[in-house]
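Below, each structure is written out as structure tokens.
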Structure I
Amino acid sequence: MKKLSTNKIIIGILSLQGDFKEHSIALEKLNIQHINVRKKNDLDQIDGLIIPGGESTTIIKLLKRTKLFDLVQKKIFNGLPTWGTCAGAILLAKKVTNMDQQTLKILDIEIERNGYGRQANSFTEEVHIGTNKKTTFPGIFIRAPKIKKITKNISCVGMLSNKEIVAIEYKNIFATTFHPELTDDLSMHEYFIKKIVNKDLGSL
């Protein structure tokens, strides 16, 4: 990651509610410049956006209250590299069960809010990453959503041992149902940054 630190990119972390501080700590460890996104002008400064885990319904309400909802949606549709973790994955989905609020409706997936149950049902399990699934990542699932359906043009990049999909990618969008920001493993953040630096993310 040392080479990436010389690239003048700025990552925005949506910082209305949730685990935005933990993402900031991870980016600091990687020496990646980043800002908290709380207003329109913040969106104009960034090369990529992280939508953190948290309370999905609260984040949606705050996006609308701050008049960021439509702006964020437009930026992502126009190609802004975006990574949604846990609640962030919910916000990106076109269809969400167990929730009646409007999402950004960007990823053509069906996702179930609190798919594994309540806080007491949180768990940690190795996530198998990549095409051969031999690489693993310590997945922390806290009131995590469950991906029920994806369309054929969306790539599965991470799954549990039972073949359940927990990480997906489509053009400029990356989504994980778990919390990489709560681990000491920075490889997910590295992956997102590399995709931006290499301009390996298109537009929808």
Structure II
Amino acid sequence: MLRPDLALIAGHVAPGSRVLDVGCGDGALMAVLQEERGCDARGMELDPHDVAGCVGRGLSVIQGDADTDLAFYPDASFDYAILSQTLQTTRRPDLVVEALLRIGGHAFVSFPNFAHWRVRASLMWNGRMPVTRLLPVAWYETPNIHHASIADFRALVAARGIVVEECWFLSGDRQTSSAAANFRAEHAVFLLRR
């Protein structure tokens, strides 16, 4: 079973598309896209153990870093480029989003919302960085180096002239409305294009 953000993405990728999943992890999304949507799905993953696991499952995955290795892909190589729960771990999220849209006609970007009310409450009442289901490790162990909110991401894409085709917001494992999403949503999924 896919994580809720990956299920949303899988349900909105056109059948038969060429897809690059950047930060593909264990390849769960790629497998669904290939098996259920008939997509030509490729992956890039930094963790060598995840790469080996994907290759062992017959998935087409290379080891690579989103911050540096997207530059090697030609323009318009894919119909979709996907970056799920990886944006906050990159050194230059702005440049990674630009690269996704250069190599893919559309880009899906999903990330945890660091402005969710529980995160705010934890900081206010405890004075410490929160540990939650979506942010399960202490601040000194986390791979997250850029803590962004939904409002931050909207400002980034607006400043870059990027079109938001659709967006979805999750609270827990359920989709929630866009009303006050920056406060209420734990996770966001954006579908972007130039």
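Identify which of structures I, II gives the largest calculated value of distance in nm of label points 7 Å out along Cα→Cβ at positions 21 and 181.
Largest one: structure II.
For the read-out Cα extents along the principal axes in Å, for residues 29-140 alone, a value of 48, 30, 25 was computed from one structure; give its label from I, II.
The correct label is II.
With distance in nm of label points 7 Å out along Cα→Cβ at positions 13 and 125 derived from the coordinates and found to be 2.8, which of I, II does the value describe? Can you show the working numbers first?
Details: I: 2.8; II: 3.9.
Traced to structure I.
Now, a different point. To which of I, II does the computed value -8500 (helix-only ellipticity at 222 nm (-39500 (n - 2.57) for each DSSP H run of 4 or more, over all residues; to 500)) belong?
II
Computed from the coordinates by the stated procedures, all read-outs in this text should not be read as laboratory data. The structure displayed is predicted, hence computed values, not measured ones. Cβ atoms are built from the backbone, for glycine too; each structure is taken alone.
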